[in-house]
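Next come the structures, one after another.
None of the figures in this text is laboratory data; all of them are computed from the coordinates on show. Please read these numbers as outputs of a predicted model, since none were measured by experiment.
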Structure I
Amino acid sequence: MRSKEDLFHLVQAMSKSEKRYFVLDAKKSGRTDSRYLALFDAVNNQEEYNEEPLKKQFATNLSSDKAYLYEAILRSMRDYRSQSSKAAQVKERLMDARYLYERGLYDQSTERISEAKVMAAELEDQFTLLEINREEQVSLFDRRARVQLEHIEKLNEERERTLKAIDEELRYLDLYYRLLLEVFREFNLKDDKSIETLMKRLPIELLEERNKPKSYQAIRRFYQCNAAFYNLLGDMERVYHYSLKAVEWWDDFPNLKEEEFHRYIINVSNLVNTCYKIDGYFSKAQEWFERLKTEKSSVSLHNQKVIFQYLSLSKLLYHLNRNEFKDASQLLPEIIDGMNKFGLRKNIALAGNIATVYFLIGEYRNCIKWVDIIIKSMKNNGRLDIQRIMRLYKVIALYELDEFEQTELEIRSSNRFFKLNDAEHEAFEELVLNVYLKQIFNATINDFKPTLRHLKQYLSEIKEQPNAENLLGLDELMIWVNGKLK
């Protein structure tokens, strides 16, 4: 069921050129759409979704008007994307072929299917090739054309090859996501027993070079699976090797690379992050930054936005992971300008790391400003772990600014948030807030350092536990405590 804010989020996600196209497209259909254009403008002008002024302007029809506008935008965007998307053009040719077939224009239908087949093959889209194969086979005898046995056998051979390629691709896709879950859960396997257990639980033999798949999409997943596996083993040189292979794979499929450029950017981003983790590879990361900016598909505003988002985040995380907080802070003006340019001010990953940098360098006013952006944007939805740690940053920032009344109010607000979102009573952030930070805030001069050491000891114990790498804010809180002790 669609939520009240779905239309708002859809409109906010559109680029300027997409919005311009939709408005022009809607105007072509005449005055009947003027009401929906007015609603589009009203929603587009909102920074945060507020239904009350919309109810006043559009009265009782607001719900149906929103539903109509939502579908109208998606119809328009299908037309907009079909101009540049080969995948969309393949689907359109299939629809054309079916229409021509229904009208008895079999030769024209066959021609359209042939065009779709060539384009789908260029995109290595095995699923669409299977659909095309079915279209060809079920319509053979209806066309009243002479059918040869060789034709049927050729279609069967094509179908078998396609099914084999799909099976390979899905097998490696499944393994890739299972390995990613292990990375998220364990990050690095710490001992031989954990590695042995993993190898018994997952079909790791698929990662061996002798079992390298034949189909092209499965080959890319093969490289990604190996990169994820060696990340678990902590072998960063091999992670780099396979991440590089996954990036270089795209050069063999220029049409697919242009079609799915955002996926290529993600692969490059993973490679860059790997470079940052290996001594002496920093220059390689910079080379990939520059290469990505000069790619043919990087001229579109949307792709520039994706490149900016991933590479800015990579740069910030690089400096944060090396405790180079001043260097990270020097990137912020340029990153914030880019966020404003590309409409990414509410991007949680970027905003969260900006707030973290300001927290670590002691610019507490700016830290609070960005924490508020995150809290306001996410409300009670989204990544609860991000919201929880951000609230701790804000409490500490207010305390550091000697705003004691605001600190107390924020502690109450955070506890309401924990309770509302079913945070476990023993949750890390809740314990830090209600046990350790409260002790520090209320400590006398003589007790101040002992309470800080109490928190430091607790953080150190947490750091030794499994999965500590995945606990947001742990290192940052330790840095703050050590700074206070000095």
Structure II
Amino acid sequence: MSIPAESFFLAPGFNGTLQQQIQQMVAEGILRGRFRPGEKLPSSRGLAQHLGVSRITVTLAYTELVSGDYLSARGRSGYYVSDTAPVQPGFVVADRPRRDSVDWERIVGRRFSRHELPAKPQDWHAYPYPFIYGQADASLFDHQNWRQCALRALGKRDFEALTDDFYERDDPMLVEYIMRSILPRRGITARPEEILLTMGAQNALWLTAEVLLAQGSPVAVENPCYPGLRAVLNQLGAEIRPVDVDEDGLPPEALPEGIAAVFTTASHHCPTNATMPMDRRMALLERAGREDFLVVEDDYEFEMSFLKPAAPALKSLDREGRVIHAGSFSKSLFPGLRLGYLVASEAFIREARALRAAMLRHPPGHIQRTVAYFLALGHYDALINRLGQAYKRRRTTMDEAIRANGLEIAGLGAFGGSSFWMRAPAGVDTGALAAELRGRGVLIEPGRVFFAPGTAPGNYYRLAYSSIAQSRIPEGIGLLAEALHGTGHNKPA
């Protein structure tokens, strides 16, 4: 029996090539039982004419399906559904209403979903003025070389890195390049046994807190701070003691006594962009040694220091093994990569490695090897240079637009970064402001979520320039100023 060409049609909006869409249509038809073993496919010429595509496109799709054992080729006779083609399980899924009778409010012991995090729309790309922090700009990314590195990591030579279960280990090639190329930029020296790869900085902070802290452990955090850190510490039941930052970041003398650890973004404070000066760094380490607590350093954005060189990492000044250093490739490559690292004493890394192994074994081997090639071939440094130049231009444009429109910068940052920390007039609710601006195509981040509960002023917000084209910045800032200078937001926060 022959399958008519009319059984196939091209759907608009398919995310892939025409060849891939044809392959998917045939494979789905076989898996769902519509096309049965031994049935003949339309000729490549006939299907190409029906779909309005080239014959070679259909031929290549058929060839790939033959290699996957979906089809078999019978000389001049054509292509047939293979007798050994993959099939779906034989059971029938009942199509009947389902009622969830479980009392989840009673059964779920801990409420992980109740921690407030910044709300960012998934369709931010569709907004003309996305002042959204932390997203990648496709126009700046090195797609071609990243693709080449990914393809190389898929090759036969790297088959083990792609397919093997490393158990608790990491890709030695990537660890080597982090040790020899990334860490020296922060003044850090480390052995492989002192480095652990993580699923991004968030995972690094969770692993660290889980290893270090017990229920009720007192920890100091910056106020304001990265909301994801507060969520981690709340979930673990730590006793959070917020410490207000100033224009130089965290003041060591303001730390409370009796803490087990302090979490800090010393080199580029989140979200104010302040940089902790050298005397404070030394004072913090001296107090940590004297009072026997640990310092967790989130070094999340040091690569974006394009105005002047980044200050030395706290870890580079550590002589007692008290600093646990967390880094990430999310800002320098792209956030969807989900790859970061921890650097600390071997005894700590041993425990963090064991915890990670119990949770997820290790980050995917193909991702690790792709990043290793991207570093080794010099593409990473070229990308950082390109990002720095683009961010510097955007920063200048945004700074000029902010000042021209009479807006107030609360945290400028001396080294660079990718955002401005802003302050609206007293009484302005930036949550309401953000909601109004969204209707005009402008996305900003209200600042309330960065502050400890009960301490949050309502008039702070963040503007990022990593995800918006330079040409759109002035108009977007103009729309922001127009909304802010109106009367609708001068209400109690």
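Could you figure out which one of I, II the value 194 for volume of the Cα convex hull per residue in Å³ was computed from? Mind dumping the intermediate values first?
Details: I: 194; II: 205.
Label of the source structure: I.
When you work out relative contact order in percent (Cα under 8 Å, 6 or more apart) for each of the structures I, II, which one comes out largest? Before the final figure, lay out each step's value.
Values: I: 8; II: 18.
Top value of relative contact order in percent (Cα under 8 Å, 6 or more apart), among I, II, belongs to structure II.
Quick check on the output: -10500 is helix-only ellipticity at 222 nm (-39500 (n - 2.57) for each DSSP H run of 4 or more, over all residues; to 500), derived from one of I, II. Which one produced it?
This figure was derived from II.
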